[in-house]
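Only the coordinates and a few stated rules stand behind these numbers; no lab work does. Small disclaimer: the values here were computed from a predicted structure and weren't measured. Cβ atoms are built from the backbone, for glycine too; each structure is taken alone.
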Structure 1
Amino acid sequence: MTQRIIGLTGGIATGKTTVSDYLATTHQLPILDADVYARAAVAAGSPILATLSQRYGSTILLPDGTLNRPQLGTIIFNDPTEKQWVEQQIHPFVRQQFTQVSHNYPPSQTLVYAIPLLFEANLTHLVSEIWVVSCRPEQQQQRLLARNHLSPAEAQARILNQLPLTEKIAQAHQVLDNSSDKPALYQQIDKALLKLEQ
């Protein structure tokens, strides 16, 4: 039996966390979160953080030695070459975490890999099916502005830094449309889970 591993992705601020929270609480599915592993990769004192600060200097560190995320974000969201370099430092660690943590579960256990950069980081081979959370472009922008307190230009830069949502949708096994309310989204999740179990 092939293990069912759902690769949950989408655009920034489309509602991936809402979907993973629902899968965890309502369906009791383990959520393996790439963002959590990426944060661990650059934890204070980690070799990866040391490598980053060698390249960018102490401006990317806060006084307590932790990563100054907004500062690093400013660098990488305005320079594709630097963004790629930073990702090359972090992605191998993240991949390793997925493999290690997955071994703690039996093959019969459905797992959810929450990976915002599933396509961009070439991690599609890790999952057995791909779910893409989408919403209308104007909603995505509004949600991002509200959530991250960015200027419209900064929000747009982050959206454009990802693979276009239309390209992700074209490669999805399931598309979850988060343009409406939560009950409508939850209904789609329930259906998607059932569909591939049959």
Structure 2
Amino acid sequence: MLRTTLPTPELRTARLRLRPFTDADAAPLYALHSSTHVLRYWDSPPWTEPARAQRFIATCRTIEEEGTGARVAVDRVLDGVFIGWCGLTNWNPDFRSASLGYVFDAAAWGRGYATETAHAVLEWAFDTLDLNRVQAETDTRNVASARVLEKLGFVREGTLREDCVVNGDVSDSWIFGLLRRELSVLTDVQ
């Protein structure tokens, strides 16, 4: 399949600025991904070396260049502070599908930032990429993330039993899907 570059969008919401990652994001990105509290339900252990942040940023550029997805850094408009990221990966133009993922700093939890961010990314993606389906996964213990997905209109489609083992901890994941024809639900989010 021939791919073309997929430029990472710059998006704004009432409270947030979504933008491509820069090298200046390495330190706050490392702080986010090295937090055992933030990543307790993630499918890999917290980072222990700062160089991982630079590799993540390089991967963001690679998926953009390969045309397989886009990840955006998320800053609060009020003070410009980096609070997390959101991305679409595994874009398949033949199947018109992609996967959604996000991580936010614990201080940003419970304020609607994840929902607001994902809403903006999904609107951009369904419009720009002509998607038919977006899929997301969350650890079954991560009820807050499941609520975010449900607020966005995602439907829980099933459970992957014991699909992750992180630091010896075995966990299940829920699979969620959002179809283009269900996109109207998104207008009720903000």
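Okay, here's what the table says:
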quantity	calculated
Parent structure of the calculated result -15500, given that helix-only ellipticity at 222 nm (-39500 (n - 2.57) for each DSSP H run of 4 or more, over all residues; to 500) is the read-out and 1, 2 the choices	1
Structure with the greatest value (metric FRET efficiency 1/(1 + (r/R0)^6) of positions 8 and 168 (r between Cβ atoms, R0 = 30 Å, to 0.05), set 1, 2)	1
Label whose coordinates, when distance in nm of label points 7 Å out along Cα→Cβ at positions 16 and 72 is calculated, return 0.8 (choices 1, 2)	2
P(r) over Cα pairs in 5 Å bins from 0, in percent from the coordinates reads 1, 7, 15, 18, 19, 17, 12, 7, 3, 1, 0; which among 1, 2	1
Among 1, 2, which structure scores highest (criterion: relative contact order in percent (Cα under 8 Å, 6 or more apart))	1
Which of 1, 2 leads on mean count of other Cβ atoms within 10 Å over residues 64-71, largest value	2
Which of 1, 2 leads on mean count of other Cβ atoms within 10 Å over residues 24-31, largest value	2
